[in-house]
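Student: Presented below are the structures under discussion, each in the form of structure tokens.
The numbers here are math on the coordinates, done by the rules we state, and not lab data. As the structure is a computational prediction, the values presented were derived from the model and not from experiment. Cβ atoms are built from the backbone, for glycine too; each structure is taken alone.
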Structure 1
Amino acid sequence: MTATVLITGANRGVGLALARHYHAAGWAVIGVCRSGGEEAAELRDVAETLIEGIEVTRAEDVERLKGELAGRRLDLLINNAGMLRDESLGEIDFDSIRSQMEINAYAPLRVSEALLGNLGEGARIANITSRMGSIADNDSGGRYGYRASKAALNAFGKSLAMDLKPRGIAVAQIHPGYVKTRMVNFGGMISAEEAAAGIAQRIEELTLKNSGGFWHSNGEALPW
């Protein structure tokens, strides 16, 4: 039976690279994205199913996603959609922080909970996080909203791992690396394809025994 992966934020960057990776590996890819049309043109080439117009921060959109997937088994859920903004002390935009919390932390939890009925024993959840969510690793400050939202995502992911272990579902928090994507104005160190390959390898190694961990896509265990 063909394995199925659902990827949020799948129309560009790391999400699109993951869609391409899993398509090439013979998986059925369900690509979920907020923007359709030309923004999803490349995704259409690799996604068996494309679900457009999903804003993962909106409860009604996630309910629609749940409805469209009713009865369909998912072997892997990759919560990839995210947002990066910058805030400096003295000029903090709390609306910006709130938005980052909504998409980077709350949305992955919302999507994971909504799709629990599609995830059976042996399924996996991968939350695409950031090492900037590590409190121990923070030696430069700033990025208040991004750091806090990714730290919250890591906490949510750890709890999901504990709660879902009895159901046979493993969960990982994976930092893709500093990737050359639009999010960082293409100033990264590795390509989206390299990041996707590393993420997929970490997912392949994910078991109930190591469920709940926080890893770099290169395999390095990251501090909390």
Structure 2
Amino acid sequence: MCLDIDDTLIDFTAAGRRALAAMLGRSDMWPLWERITDHHVALVVAGEIDYASMHVRRTQCFLGELGVVVDMADAGGFETRRKELLRRSWRLFDDVLPCLDWLRAADVLLAAVTNASGAHQRAKLADLGLARFFDYVAIAGEMGVAKPDPVMFHSVCATLGCEPSEAAHVGDKLRTDALGAHEAGLEGVWLDRHDTGAEVPDGVHVIGGLDELPQLLVSEFARIGVPAQR
């Protein structure tokens, strides 16, 4: 079983919004921050910059879009303060620990699969007591490939010692997580916490919370042997 981290296990968007709003004194800049972040993460995955440089360059670019011209040192200072606020704001969704406890009790192999920075993701997993649940943590920047590329999913399955058809991936992004996994031969599960009612392609499963995942595994996936067990 593969699980995305941000906005699947950890309410990252809410924490990110709070930290950025506290830094800026306004709360309407999150969409711009996300767009600039996505662009810079793509540069990391492509091997053009490393994550440490990306964070500062992303922040410098973001502030520039707001009309605030800063050098790399000032951008780094802004980023350091933002990260400290962010770290104090991380929270798990209420359904996370019961779901992970169930998966562990069922002896399911677990991988956390993320396109975000390895150091920050591992810190989050450790700080929030989640590291103990996972057999493997797959980081896009360390692998040189990112979701929804099938290579990302296939590499995780190879590490877990299972075929893609024996695995499932759950995440909050329909295209990146659920559809990407489905196209790679895994069972793709979209975690639609906000009940958006978006149209979902055939073959992709939808759940409104991780509390629905055990029933899905028991009923829908039993016929194909998902998930893999240790």
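Student: When relative contact order in percent (Cα under 8 Å, 6 or more apart) is calculated, the result is 19; to which of the structures 1, 2 does this value belong?
Tutor: Details: 1: 19; 2: 22.
Among 1, 2, the structure yielding 19 for relative contact order in percent (Cα under 8 Å, 6 or more apart) is 1.
Student: Consider the structures 1, 2: one of them gives -14000 for helix-only ellipticity at 222 nm (-39500 (n - 2.57) for each DSSP H run of 4 or more, over all residues; to 500) as calculated from the coordinates. Say which.
Tutor: Structure 2 accounts for this read-out.
Student: When you work out mean count of other Cβ atoms within 10 Å over residues 147-154 for each of the structures 1, 2, which one comes out largest? Write out the running numbers ahead of the final one.
Tutor: On the way: 1: 23.4; 2: 20.6.
Max of mean count of other Cβ atoms within 10 Å over residues 147-154: 1.
Student: Tell me which of 1, 2 gives 36, 13, 9 when you compute semi-axes √(5λ) of the Cα gyration tensor in Å, for residues 51-122 alone.
Tutor: 2
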